[in-house]
Structure 1
Amino acid sequence: MSKTIFHLVYHFGGRGAVEARAAFDAVTQAKAGHKVVIITDHSAAPAPPGVEVISSGWRIPEPTRELIRVAALAATLRKALSRNTPDSIVFHSGTLGWPAIRTARRIGALSVYVVHAQMLERIQNGGSPFGPLRTRFYLSADRHSLHKSDRIINVSRYMSDFAKTQGVSSEKMKTVPNVFRAETAFSEPSDRDVDIVFAGRFAPEKGLDVLVKALGTMPTDLKVMIIGDGPLRDQLLPKIAKLPMHVQTPGWVPRDKLLAIFRRSKILVVPSRSEPQGVVVLEGMSAGAVVVGSRAGGIPEMVSHGDNGFLFAVDDAAELRSTLATALETDLFPYATRAYDTVTRYSPESIYDLTLSSYVR
């Protein structure tokens, strides 16, 4: 039976995993015959086929004005309700739970919270990158959304287990990972001109400082690339400049160029302290870069140590160093081949049924 589904998401069409997930869910549901409406404060992309996008038109910079962004989405939600009555209201940020849950209860719709990350998990494993007021605001929003929404969708089993520790009922939770379509082919690791690559935010939870420490005593002829930007840039770049090998630091690069770099790389290091799922892992695997990842969050759900990649203890630079040394001396092609097979489990086709069944009654 056809349903009407609203998705509330900040900055629809943006470059992050949250925006990509909202778009995938919406398109998948529309293709199945549901009426799908994206409600956003600002749209950076045209509406996908079969999906209506209603934007407030308020281009509000970053979450520095989060309350204004919530108000903008709430107003746009009211506007959308004048034309459609949804069966489900899906929201992709804990702060959007206040308008989404309240509205869903009033009209008898199902409220669905897609949990891409939790502030409490980040604090426990990497530290909050925000000041005390915003941190408390996000904690309150997550708590309200987790306990008051009708259904919770987590992007990994790890995040489902973490929600259970906060008293969230397992009956109302589902695990629906982010999807990724594998590349069609990749070259053998021996043909690649980058030994080690990192791609991510320069932020505490991503653990770049652990990688920098590990590289400090590694061979000088290694070819290393560190991609990204973020709040720890000024702190980390001087340390990277002092490493014994030459390290390229191109800053942030578009996704198509990032995947091209992964296709040139032997090893992708993901040293995160907090990683709800870690789509970058799938991106690297798809391009044939063997992942050396921390045992954080959802990473071990994708990387099996000694089979399709390598794992090391969170925050352990010495173990990371020895693991990298082992990987660099190993024939990586069998690892890359098995990793590519892993990525297929996260294809849109594999997640299709879960995407359709999890958002409606």
Structure 2
Amino acid sequence: MIKERNYSIDALRILSMLMIVILHSVSHGTSGNHNLEGVNVYSLWFRILSSICLLAVNIYVLISGYFLVNEKFRISKLFKMIVETAFYSWIIIILKYFFYNGVGIDAQSLISAFLPISYNVYWFVSAYVGMYILFPVVNLLVHGITRKQHLGVILILVSYFSLWNSVIPFSQPMGINRFGYSVIWFLVLYLIAAYIRLYVTNFSTKKICLFFILTIAFINFSWLALSLVGIMLGISISSVFTEYYYHYNSFPVLIASVSFFLLFKNVCIKSDVIRKIIRFASPLCFGVYLIHDNPNIRDIVWSFLPQYETLSISYPFVVAFYALAIFIGCLFIDYFRSVLFGIINRREWYKALLAKADAFVYSAYNVITSRLLNR
């Protein structure tokens, strides 16, 4: 029985990666533009853009959890992810060494580039790999409890890892990172996505849309209100305070992320042209991240973005257009990588080797879990 492809989720994956590039264009590309500081129409526009694009990381993890809850662990998938990450990390450090005569490259950067997962070169990949290794254990929990128990686990974890430090400013219970850069936060998102996949079928689109709008409005209002208070009192309020809710695991961002995911989940895409674009772009999105946000090339990528001393009405569109250009350029770069990898991936001996590895790891996992559960 052939399972029909979920084009709406694939489209959301593409959109999420584009949102990540736009977010980086704002955080990395416009960070040196002092005209975006303070309260003005441009800084407000960029805050709104950031608050929406900030959801993309959470959404990307939600997509993974939505599918993995009914999947089995495959060592081949983990292997391919690590190989692709290492490929770009190695290639980029080598190219930078030759084109920039080793400027900015020391022993530590070389070691981290050749062991990107262990040295957190890409924080998202390191956290995602941890989540992927642990997802079979989480699935044991998910499929072994009732719907009410599943919801209870989510409420407890969200209260602890999100709501707590969103309500009590700068609190970090037991050292939990309030920014959401961790495998722990990814596992919380995984449980939420699993619940949606298993139990959420009908929901009010109007209510979900209202939740999304209200939470985005709250995030930006918090920045605007604190900034205006600083102006009225004649004091400088640090961005640590004004941007307090602009974090992956802040409660408003979580609500907005889940709402956005639900709004896309049941979208029906019938156009054959759009489906072809989705089939082309979706598998390449991971490569877009690995290319443009590599720390050895990040500054170079965004150095070409204009830093307008006198802002014009066109500047936000310039930033968005540049981010789109980076996204499309990285897509085609990764397409050539996929062609190169495809030469090996199509080899029968290689496919047979990965299949044996998957079967061995899966059977070993079943033996271990069955013995543990019997105890």
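When helix-only ellipticity at 222 nm (-39500 (n - 2.57) for each DSSP H run of 4 or more, over all residues; to 500) is computed for each of 1, 2, the one that comes out at -12000 is 1.
Starting from the value 15.0: which structure in 1, 2 was mean count of other Cβ atoms within 10 Å over residues 224-231 calculated from? Only one of 1, 2 returns 15.0 for mean count of other Cβ atoms within 10 Å over residues 224-231, namely 2.
If you work out Cα Rg over 2.2 N^0.38 Å, for residues 144-215 alone for 1, 2, which one comes out largest? Before the final figure, lay out the partial values.
Values: 1: 1.67; 2: 1.26.
Sorting by Cα Rg over 2.2 N^0.38 Å, for residues 144-215 alone in descending order puts 1 first.
Looking at structures 1, 2, which one was relative contact order in percent (Cα under 8 Å, 6 or more apart) calculated from, given that it came out as 32? Of the structures listed, the value fits 2.
Any read-out appearing in this document is the output of simple, stated calculations on the displayed coordinates, not a laboratory observation. Quick caveat, the model's predicted, so the values are computed rather than measured. Cβ atoms are built from the backbone, for glycine too; each structure is taken alone.
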